[in-house]
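*Asks:* Scrolling down, you'll hit the structures one after another.
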Structure I
Amino acid sequence: MTPAHTKEEFEIFMSQLKETNATLSFYSDFKKISKNVYDIAISLNMLNFLLGKEKLREAVEALWERDPKAFDVMDILIATRKKDNKKFFDEYGNFRLVHSLFDSVDGIMEFLEGTGLANVFRNSEIKDLVDYVFGVETGLDTNARKNRSGNITEGLVASIFSKAGVKFKSQVSSRKFQKISEILGADQKVFDFVISTTNKTYLIEVNFYSGGGSKLNEVARSYTEVGPKVNSIDGFEFVWITDGIGWNGAKNKLEEAFYAIPNVFNLTSIKDFIAKIKIENQP
């Protein structure tokens, strides 16, 4: 069988791979951050009473007498959450839940003194706990970047299609196409995008890998099998849009897929796919 691409084309493809697929919205989800802060803002404003108090224990006692529930949110002051059930060793070697300290004035003082927050409060090094926790939440949100990255490439490709005036459908099951469903058999798929032109329907998969791992080999192997099956059905073509320097660690498997699948693009060469679609749609 004649390879779908040349060695030179593959090397060009590899040279174009990006180190990240991040858009500006990737780095922080401020909508989520704002909601998290808003949900506990009343308690944080009550805790602001403690800031600048030299006689900190007396202030804690006064606030405890007024509303002991105000202290329930104190986990976040050290960048943890109650649901995380974080534990620590106390000075006696006991293994305890951080949140258990907020059940008494003594426990709260142990928390403040042990974490170092007591001096921070006394010296007014924090001016407002709502603003402070907004910063903490922003820092914690960086841990969610890995979860966001999976959808970023799909969103980026959708944006590229939309700005180019390309109409598409998202998340389409292979079962929507009888012949495709039949040829895939047990290996049914939900395609990230489907684009129909005047004479073809393109079934598109999109992904991005900034790091290596065995998953990349499996993805390449899977598409090497799926691509030719889809392409064997008249009027259908399989398209794989992939990018990321993670492929440097799985270059051999990607190369096999590149030679087996005619329509393989990255975030640089996707413009060639769009040009192809527009030509097909011309009357």
Structure II
Amino acid sequence: MTLRELTTLYFSPTGTSRRIAEAVAEGIRHSNDIGYQCRDITFEAAPQREFPSDALLVAAVPVYGGHPAPLALERMKELRGHDTPAVVVVVYGNRAFDHAATELADLLAQQGFRTVAAGAFVGEHSYSTPATPVAAGRPDDRDLAEARLFGENIGAKLAGKGPEPVNVARLRTPRTPLLPLLRFISFVIGYRRRQKRHPLVLLPRTDAARCIHCGRCATGCPTGAITAGREELTDAAHCIRCCACVKSCPVGARSFETPFAAALARSFREPKPNVTLL
């Protein structure tokens, strides 16, 4: 197959999906002199567009609760392919990506794309903090090198066998040791019971004494849940708990206190490898 163009599309509030997507695209372009464009849908929906059959789409999204970020899927709905090859990439915080890759591939199939490769890469969890680290610092240099190699292999596949589809359901989360997994499941069951009895809405908070009103949390919020000048407030109806505001604050004035952070840090300390399917 001769590729004519490559488009990278990503939803990436904290930058992990963006870095993986760009590395995959770099690998594809290593041996393919093709037109290239990058579309960031973190802050706005992708415009209506049709992709020809000799194009390639790389779609990268974070995993929230075992599913692709719902807002990411919403912002991809105007894309249309004509049996166009696509690469599905999901980025998860070292727990599990569950059916996220399959769900993303299914959406793209409904819109005229065929998935020819899929990958699940580990990125620092949105809830990770210095006190409760979960995949802290990932993707690291090794992860990005693996993403570039994945891209090179995709390019080689398309140049050789062509755009053969893959069964994305074969992409599985690497195994978690039994005891930490059972510990986390027990925590989730208990948490849900407590929420049923006494529902709590958890939101990122601002320490007013530390906030310098730089506005970074507002400009970095993908849903507009924070308003510049009123950074101490978070709109519960729009917040998706991506923690972009927490990670972008230059003085540590933003925080998100959730019992999930400690539970994740305890149960998923062992770094998981990235997995790919070609």
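The numbers here are math on the coordinates, done by the rules we state, and not lab data. It should be emphasised that the depicted structure is a prediction, and the values quoted were computed from it without experimental measurement. Cβ atoms are built from the backbone, for glycine too; each structure is taken alone.
*Asks:* Give the label, chosen from I, II, of the structure having the highest value of percent of Cα pairs over 25 Å apart.
*Replies:* Details: I: 60; II: 48.
Evaluating percent of Cα pairs over 25 Å apart on every structure, the highest lands on I.
*Asks:* To which of I, II does the computed value 0.95 (FRET efficiency 1/(1 + (r/R0)^6) of positions 57 and 161 (r between Cβ atoms, R0 = 30 Å, to 0.05)) belong?
*Replies:* Source structure: II.
*Asks:* Hey, another quick one. Supply the structure label, taken from I, II, corresponding to helix-only ellipticity at 222 nm (-39500 (n - 2.57) for each DSSP H run of 4 or more, over all residues; to 500) with the calculated value -15000.
*Replies:* Details: I: -15000; II: -9500.
Computed on structure I.
*Asks:* Moving on to the next point. Between structures I, II, where is mean count of other Cβ atoms within 10 Å over residues 25-32 highest? Please list the in-between numbers first.
*Replies:* On the way: I: 13.8; II: 19.1.
Once mean count of other Cβ atoms within 10 Å over residues 25-32 is tallied for I, II, the winner is II.
*Asks:* Let me ask you something else. Have a look at I, II and say which one yields 1.17 for Cα Rg over 2.2 N^0.38 Å, for residues 137-256 alone, as calculated. Don't jump to the answer; show the numbers that get you there.
*Replies:* Working: I: 1.17; II: 1.55.
Answer for the origin of the read-out: I.
*Asks:* Once distance in nm of label points 7 Å out along Cα→Cβ at positions 33 and 201 is calculated for all of I, II, which comes out largest? Don't skip to the answer; put the middle values down first.
*Replies:* On the way: I: 4.3; II: 5.7.
Between I, II, the highest calculated value is found for II.
*Asks:* Comparing distance in nm of label points 7 Å out along Cα→Cβ at positions 193 and 209 across I, II, which structure shows the greatest value? Numbers along the way, then the final one.
*Replies:* Values: I: 2.1; II: 3.8.
Evaluating distance in nm of label points 7 Å out along Cα→Cβ at positions 193 and 209 on every structure, the highest lands on II.
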